[in-house]
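Quick heads-up: structures coming right below.
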Structure P
Amino acid sequence: MAYGGMACATEITGAGSSFGAPIYGAWGEDAARDLDVTLNYQTIGSGAGQNQVRARTVDFGASDAPMSATALEAAHLAQFPTVMGAIVPVVNLPGVADGRLHLTGALLAQIYDGEITSWNDARIAAVNPGLALPDIPVAPVRRADGSGTTFVFTSYLSLSWPAWKAQEGAGTSIQWPVGEGARGNDGIAAAVRNTEGSIGYLEYAYAVGNHMTMVEMRNSHGEDVAANSDSFEAAARSAKWDEGVTRHVDVLDAAGQGAWPIMAATYVLIPTDPRDHARGRAVRDFFAWAFARGDETARRLQYVPLPEEVKTGIVGFLKQE
């Protein structure tokens, strides 16, 4: 494939994950200078992205919740990860600066199931010695729309607290016991910013871009770690990769020293029987370009690129006719 100037561009359409939206938008702008492809991407959430590509109303879907092998086969879809990224808890607590509050996965689950209702609860104080916790109610904020970010976050809660797994479980959309709903990462950021005592969960790039107060999390080694490129890379190094058709990666609560615990990959879904073969080919060319040229942009936007050996396997698939 040659990367040259744009002649008569083929427009490709994608929809889904807000987690992946910043990188797809940036790759689209960069690729337009190299390929005869332009990208129109709609940020509508992972669940809607899966539905849109199933219905063939877009050329690719994007989801943070990977589909099963059975679901992929039934929908005539192929799936592959594009980048990895982090979900971070953010708070609005008077007198508590960025990175000063420490939480565990179990505490997050107890906050979101309504068991912990005040910020000066003894269970929070126990992991924050010396921190002056305000005596105000906890106001959880969660996604109101079907969301891959929610799938990752609730998967982490299920892994961290057996009662959460038994009662609420994990999914792109669940029955939340408590909390205010907001749509999209931007909605979560706005709700937390405007509500004293609130806590929410965001994709890291949105937390940074909105200058949110982030929480440090205790990982599987008992380390309190900050959300940053070092902790994300530490998690990625110990990820477990599925070499089957789902190409799923398990990086949640990874075993690596210094690893950030709430990490996941985001995925793209493409039809194996595209209605328009030229557009289907253009989608494959676009993502092959992204794996060849897009790592620097991904890092700039706070994502973690895939390992080279993983990218090589995906590009080999993308170049197939």
Structure Q
Amino acid sequence: MIRLDPHNTSSLPASPAAPPTVPAWALTDAGAPSDADAAYRAGAALASLDTLARAQPAWAGAWRQRLALNCAAASMRLAGRAEDEAALRDAWYLRPPGADPGPAGAILGAWRLFSAQPPGGTPDRLEKIAYQLGLHWDATALAALCAQIEKLARSSQPAPFAAAAIAAHTVAMRPDAELFAWWLADLVLAQGLGWPRPLPLLMAQVFGPAFRADAGSGKRIRPGEKGFERAVCVALAQAAADACRLAAELSRRAEKLLTVAPKLRAKGAGDVIFLLLSEDAVPGTLTTKNLSRFAARRLFERLQQLDAVRELSGRSSFRLFGL
């Protein structure tokens, strides 16, 4: 978690520089013409993203959680569920404190946890994540999976290929565990790149052009199938570009929020700004030790007037706010 002082908005650090962009030549709608070219493009795109993955700008928490939401929404389709981003937000942010978010919310929770912890894989951690994703694995199988992750970490394989390898290995072990395979792929990618915390990237690309077997075909390339490694490289280039664009957008909005912070007179304004920078969304009914529900409503209205936050739900009640 980013350590900021929620009671002193002047201490909140701005982004040290404009977020990087992925070079246009690394992206292509039709895919790369060869495996080597796909790998080269993925490397260039991930090099652009690397700075962001290691940085701690004020809005990094919101950025990571928005990426987690994107992957969770794609996970719903893979899991055969109907929830979209709006439904996932409601399941997570509008539940009573400590309440079960339900199956869809649990999957979102797995991606949120993914982006908030170092990229380590222990049997206990994997068991918890597998359960959140709706799977039950025995301890022996999870230990074998951890051994494979460690083996890949020691190998000389480029990170995108190691990510593809763990996804294929997982699906070979359990064909019904593709969702878990994508979670592990991003974990191994982060390990291979030496990132302090992983980024949820690949799951959001699973139904995109990179994994289509043929142009116009409805068939999707699954882990371990022909052309899978190349598809992962193409998908990573697009995922890195999407993550950089999102970072640029949130950076601008965070700058606006921090600019208007001195104008806010509410005693608990620092708490709200901290949460807006750290979370994908903040309920309009938020209460803290320094802020009543009525005061929070007034504060969010003021922030909207200043064009410093967006209302994300489109509702007039049970509203959610974010960058």
Structure R
Amino acid sequence: MTTSSAHSDLISRARGAFLGLAVGDALGAPVEFMTRGEIRDKYGVLKEMVGGGWLRLKPGQVTDDTEMSLCLARATVKEGAWSLQAAADHLAGWLKSKPIDVGDTCRRGIRNYMLRGLLETPPNEWDGGNGAAMRTLPVALCALGNDQLLERIILQQAHLTHNHPYSDAASIYLGRLLHLALTGRSLLQLRRQADELISAHPSFSFEPYKGLASGYVVDTMQTVFHCFFKSRSFEACIVETVNQGGDADTTGAIAGAIAGAYYGEEAIPSRWKKKLAKELVVEIYDLAEQLVCMSPLLKSVAGDDR
């Protein structure tokens, strides 16, 4: 693959990852907090963006998973580099806008920044939720090519709201999985990365799958791993994920980011993409490209070209 085609492939995968996150969020949100049995009774297998649910969403409407990721992406692009302060400011602006949905731990962390200027929430054994992991993608895109940078800024963004060993580990390894998928690595290589997380923290083991898809980050990652590694297409992965119910918008978003990076933007069903707001898709594509272009990997490629 030539340098220019590798560059194009990387941008396409970055777009696929960000679009995949939004698609997974929008598909899963209407069945958030439902059980697998309740979803089966109502929809059979949920494959379409139906809207509704406890938030009374429009078909294709995204929630906090996408919106918080957009906050980090916009802040980074505006600053031209990762800035914790800018990220916190954008999240604070988002919270002031009275979003349709926001988790309690995220709300508390952002409010602590707004009221007390805290950029790092204190460690808390009860903060093992998935709210930090779900917004990992923008950070992973701008840190592509540098694992030390990835780990440092993932923990910074995570600790704005969540400071817990499982949240930290899930976010870091999700970032590494995204880097492998974005650079076209094999499913086996991604599986080895997941196995490294499980080796370090056996609680994340997903075989046999326990069938839990709650907002607890361990349950979330078990569900994402189970659905991603057993499926062989973007659509199959996301359908399998959101039909587990539970925190379906977040499991769908995280699975969508990994699958979108791995399978590429062309693999995302057009019927799902068309349900998203057009201006959202345009912004996602623009932000994804700008983020990956500021990454160490593409900066080094640009330097080689000169």
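Nothing in this text is a laboratory measurement; each read-out follows from the coordinates by a stated rule. None of these values were measured; they are calculated from a predicted model. Cβ atoms are built from the backbone, for glycine too; each structure is taken alone.
Quick check: 8.9 is what I get for mean projected area of the Cα convex hull in nm², for residues 210-297 alone, calculated from one of P, Q, R. Which structure matches?
Details: P: 7.9; Q: 8.9; R: 6.6.
Among P, Q, R, the structure yielding 8.9 for mean projected area of the Cα convex hull in nm², for residues 210-297 alone is Q.
Just checking, which of P, Q, R has the largest value of distance in nm of label points 7 Å out along Cα→Cβ at positions 18 and 202? Walk me through the numbers on the way to the answer.
On the way: P: 1.1; Q: 3.2; R: 4.1.
Greatest value across P, Q, R: structure R.
As an exercise: helix-only ellipticity at 222 nm (-39500 (n - 2.57) for each DSSP H run of 4 or more, over all residues; to 500), calculated from one structure in P, Q, R, equals -18000. Which structure is it? Let's see the in-between values first.
On the way: P: -10500; Q: -18000; R: -20500.
So the calculation was done on Q.
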